[in-house]
1. Match the computed value 15.5 of mean projected area of the Cα convex hull in nm², for residues 78-261 alone to one of the structures I, II, and report its label.
2. Looking just at mean projected area of the Cα convex hull in nm², which of the labels I, II belongs to the structure with the highest value?
3. Could you figure out which one of I, II the value 24.2 for mean count of other Cβ atoms within 10 Å over residues 206-213 was computed from?
4. 0.25 is what came out when FRET efficiency 1/(1 + (r/R0)^6) of positions 350 and 406 (r between Cβ atoms, R0 = 25 Å, to 0.05) was calculated for one structure; which of I, II is it?
5. The value 1.32 for Cα Rg over 2.2 N^0.38 Å, for residues 150-429 alone was derived from one model only; which of I, II is it?
6. Assign the value 12, calculated as relative contact order in percent (Cα under 8 Å, 6 or more apart), to the correct structure from I, II.
Structure I
């Protein structure tokens, strides 16, 4: 059995951090990640020190399977998990994706509430219990680490829930999860639920109790913390709290609550808190979901003070108005200031400090971009450098098209016109001129026409990467082509240049996807070939 599975038995104060950013988090409306981006986030989660990475739902699509498989093969340290329904096909697919990792976990689920069993699963309680026993037992025959989730636990009849959990543990589950799938419960109710399971499930000491809370009523973190206080020892959460509907419990808030208030909770994690800020930044950038400025722990205003009395207090003693040090979560300023006179050695050292060591061509390319940025900005800070690094994550394979040159003419009495020159991977030079409603529209149309893609721009957002008049602008776009949506991103001090990068990023993603035959079954969550459990909502727990 995995050492981390039994960790709370050896250390009753230890909390297992189960990160589901790549599974539940990616189900957030608007969040799109390709395989390379998922692997990049998984590597950062390993640096962060999470105990379990739920890498995806392997049977949901070929892309999800490949992402889980690559993470299982390439990311070492954390337990790597894949979700599966109580179906042999799901479990087999999960195991096939996970089997190359030294620490795999199969995570299977079925609902415990009558409303789910009746309307989603079309089965009785007795049938659900049989499925639980049979499929947990089957999963355990393949993998020693098996987690069982009783979906919609907080709206389930307590005696039946306890009966289902006891059956799952008897069949071999090493972790049992009681999700607040629809964000319905309150802290008092959730505490009572955990205490009831601890007192009524005879074999509960053979497994770890896990909790998974959604934020529909804004109580996900509060519910999770109360459950940990009551005796749960695994908490399932996501970076920035992303996820279905209103999202999940935010990893950074739970970890820092336990860290800051050890006097109250008397619990600990193995998370490296100094990696929290850059992990948040990476997930926000790659998913295209911005972090609100007043977000706890990782928001841009989390450690900002404008009020005169606050500033006076901070100058006298930071503790007057801050309960956490920005440096503790990796948001503090560094003493190493980089500019146009800095050399490659200093730049490489800065990348290592930021947790993104680069070598060879990647280092050369990023250093070249850094030097160009230095000519445009007085000061290049950590946020600018992180943006340059993330700009290198352009999707699977070599980009099909490279932007050689662009020129835009615009004005209040001039029709915005853009000229672009692209170079294809085979060396072909493509030049196109297009007009648009504005300079961004014109340059996007020119790129699309040059590459031969008839696209629709669904969303467009611009955020300042850093502060100041010369701040880098980061453009995020949601682009649709033949029914598929991808996220493109680009950063530059010039918004038109950033828009070019973002749109070309999206075009290269489409180019690397292969065939685009439109079919109603292209969405794996709408397919009807999943057997008797078809039609289940993507809000699995």
Structure II
């Protein structure tokens, strides 16, 4: 993290970008957002996992730890590549501008992506065909399993793989050969969407890096049971011989929940993973580091010990702590991949052993300002208690927006905030951004909703709520000159802007950098 000392940035998932097709994508609006980041003195763009989502639309419960979400593919970029035509968009639904209505969006984009695939097949033999072949070969380690899994899931009406026929659910060789033949075109389609996703994402990342923006992305510790990872590598998980989980993840009972939280993700067999030197994790990190520059490792405490609940329990109350791999995993990762640019999510009730593991590895932890204002002056989330090696957030994707949080506080809690800030709170979102920027934390991150001063209507996720999450979007015009200059001014005052911030780099003037991806 040395190369990013004293920097700041914005948390925004690509789904929240503006655009005409009901969901943010990897096209021109993403480039304009990067331009805003650079123009406002930011050096970081934090996103959530980019994988294909399933029921509930959560980017933290994806169908693959390696694949990208086809819904993020820019259809307009496909027009530029001549796999779609402008008239293909005639009659497009009138999607809402400020929220993602996932069902209709996915249906529409899948129809257009399939049309582009048919056009792609008819044009085989050109440069893109060679690029597709090279991509498929380079990513065979995960792509073959994912594309077959996605085709099978589609064939079975979206059913969880545990409900497929027994021979293919348990990956019997004859069944694998049969379905690869029967679903060959569908398998190629899913390979194609991954090719287009990674082509567009790679171009966007190059554009961001060329503007001095580094991307922070998430690796959730656990994968979903209904995922290509769990289906294709059952030996790595706590499954019985039929592929059913025996232990699942959760959180133990506490003051907030007398029965704990039952997440339901399958748990790893760390002993099995250790035998081959954590090869699956090495490939997972290798893939992630091709997508992003810095990794935020979700639920870091689970690498020290996680709460294991017997499958079939209705609550997490009857679980127990099971030891994780500890530093051994990270030593294996560093030996294979070099020093890792990692931020760890160390929120909640963290034990001394978890802190010791974090500090042994030298990873910066997280501080969230919304958690800070208890009556305890020694509260670790108060900025005067920070160490340099940490990342301060006004809030995360699981918090309410700063304005929504402020509106929910009682008079006593508000008074504590007002006294600490030395401000009344009439402009609370920017008061908290200022507090994050002025802190000694090496990195400061704030959700775009806070930069825009948006209330609870902009909340991205409410934990425990089964639907209605992950939908917020901003619209064109919100990121105006006034917002950019205000953020740039504060960023410069508190020493977090690049040393030589310019409207255009010298490379831009020479036409060698800053060019939008095509």
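1. Working: I: 10.1; II: 15.5.
Checking each candidate, the match is II.
2. Working: I: 26.9; II: 24.7.
With respect to mean projected area of the Cα convex hull in nm², the highest-scoring structure among I, II is I.
3. Values: I: 24.2; II: 18.5.
For mean count of other Cβ atoms within 10 Å over residues 206-213, the value 24.2 is produced by structure I.
4. I
5. Working: I: 1.32; II: 1.18.
Structure I accounts for this read-out.
6. Only one of I, II returns 12 for relative contact order in percent (Cα under 8 Å, 6 or more apart), namely I.
Every number in this text was worked out from the coordinates using simple rules, so none of it is lab data. Nothing here was measured: the structure is a model prediction, and the numbers come from that model. Cβ atoms are built from the backbone, for glycine too; each structure is taken alone.
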